[in-house]
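S.K.: Listed after this line are the structures, all set down as structure tokens.
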Structure I
């Protein structure tokens, strides 16, 4: 399994039901409408890499992460995470990944940072001195040692994001999924988060970070490799320098061109095929 990629997705499909209004329910009670979030998506991520999934809002980034972390079942295709199938072996996937969501509601606001980690540590099976040692380690790693005794509601936005990383690292996962980790952060806090993810986790500790963002500059400066996703499909994948053709400042043009070309191909694919003319 050591030679397997950290992530392998092949022809992934995910559709969500769309609820209609009262009129639609009355007139067409058995009609099922869906929206497609992943439309045959395929990609591969190597180990020990900072991988940025780049795309506009609604492109399918969060859905893909939820599939890869076993939170959502795909409707088609397959995905392997650390060599384990996300549908057939979800428990093994969960044991080897961490997921740092950008959602403050998942923490308990009246508990301290340390107490939050104690609670979530217990959920993943950590107990006794081993749990306490691990919590001290992740607090030190994320720079939250001095704030461990503060209630979560006293944390700044940047501190809350770092606590999310600390929680994700409780199991010592070698693959970390992060979804727009610098959203809503001030420039200094955002820079701290980027440095932590790339320099500390990837460069120093050899972990793989699967990093969803819509920030072009962030992806260009932090990623070993970028995949551009839109409408549930990968439109382009490669290193920032390769995608930009080695010329600084052109990644935006490449990104916009990939989105336009992909949408054009989608429209062409959906267009009806004209009927062939008959014989004489």
Structure II
């Protein structure tokens, strides 16, 4: 985790100007921007929130080198730490933009990773979402540290969550970059023409997923959340060795805001289109 506050909040002057224009004055907010669909936009409003503006955070990060042992299943800790830290920097800068807008949260957050064509050791990590604020001025939706909540839920899921008596706390994530041991010639030869489990692959991938899941759950517990919804597990190699893979898991941690969790009864809708 970064410790330098200036590093965390280093957003460009152009972003400060754009955000100040969108925030407007105490009596009149400026033009908002949003990547919400029309349906999501209306459901966000129905849930008691207004869009404040599109917020972005990014970090171009140099991914260090780590030599794996050919015949051993093991985590590539240098790569795991780099991939996590870069995403965290992007998220924190997005949160800082939302804070400047006076937002209570960020919805529909997406995290993207793109390796640079001119240097395979460099990757750009981007976090993007729509900052929102409560129409009634209720600040209880913010995190305990005063920062806006973050959520990767769609507008529809966000509305359903609020209606059911829960609130998002923060996006939580965990990752693990793992090296799967190579087979020796003898191991490979014994499997030729055989139906047999590849135990080194099974054990390695199982452990890597479990490490990523455990780290995501630890973040939610740190925030005092009751649970995590919308969990999504991604796999990627990003041009590393063919036996090196990253498992990245992300979700939205939540807390109840009332005791009765009433869920609206689904309604049947028949399309009249051909």
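Where a number appears in this text, it was derived from the coordinates with a stated rule and is not lab data. Here the structure is a predicted model, which means the values were calculated and not measured. Cβ atoms are built from the backbone, for glycine too; each structure is taken alone.
S.K.: Comparing distance in nm of label points 7 Å out along Cα→Cβ at positions 13 and 77 across structures I, II, which is largest?
M.R.: Numbers: I: 1.1; II: 4.3.
Answer by largest value of distance in nm of label points 7 Å out along Cα→Cβ at positions 13 and 77: II.
S.K.: Starting from the value 22.2: which structure in I, II was mean count of other Cβ atoms within 10 Å over residues 149-156 calculated from? Walk me through the numbers on the way to the answer.
M.R.: Working: I: 14.2; II: 22.2.
Structure II accounts for this read-out.
S.K.: Work out relative contact order in percent (Cα under 8 Å, 6 or more apart) for each of structures I, II, then name the structure with the largest result. The partial results should precede the final answer.
M.R.: Values: I: 24; II: 19.
Greatest value across I, II: structure I.
S.K.: Kindly point out which one of I, II the value 19.8 was derived from, the read-out being mean count of other Cβ atoms within 10 Å over residues 37-44.
M.R.: Values: I: 19.8; II: 16.1.
The read-out comes from structure I.
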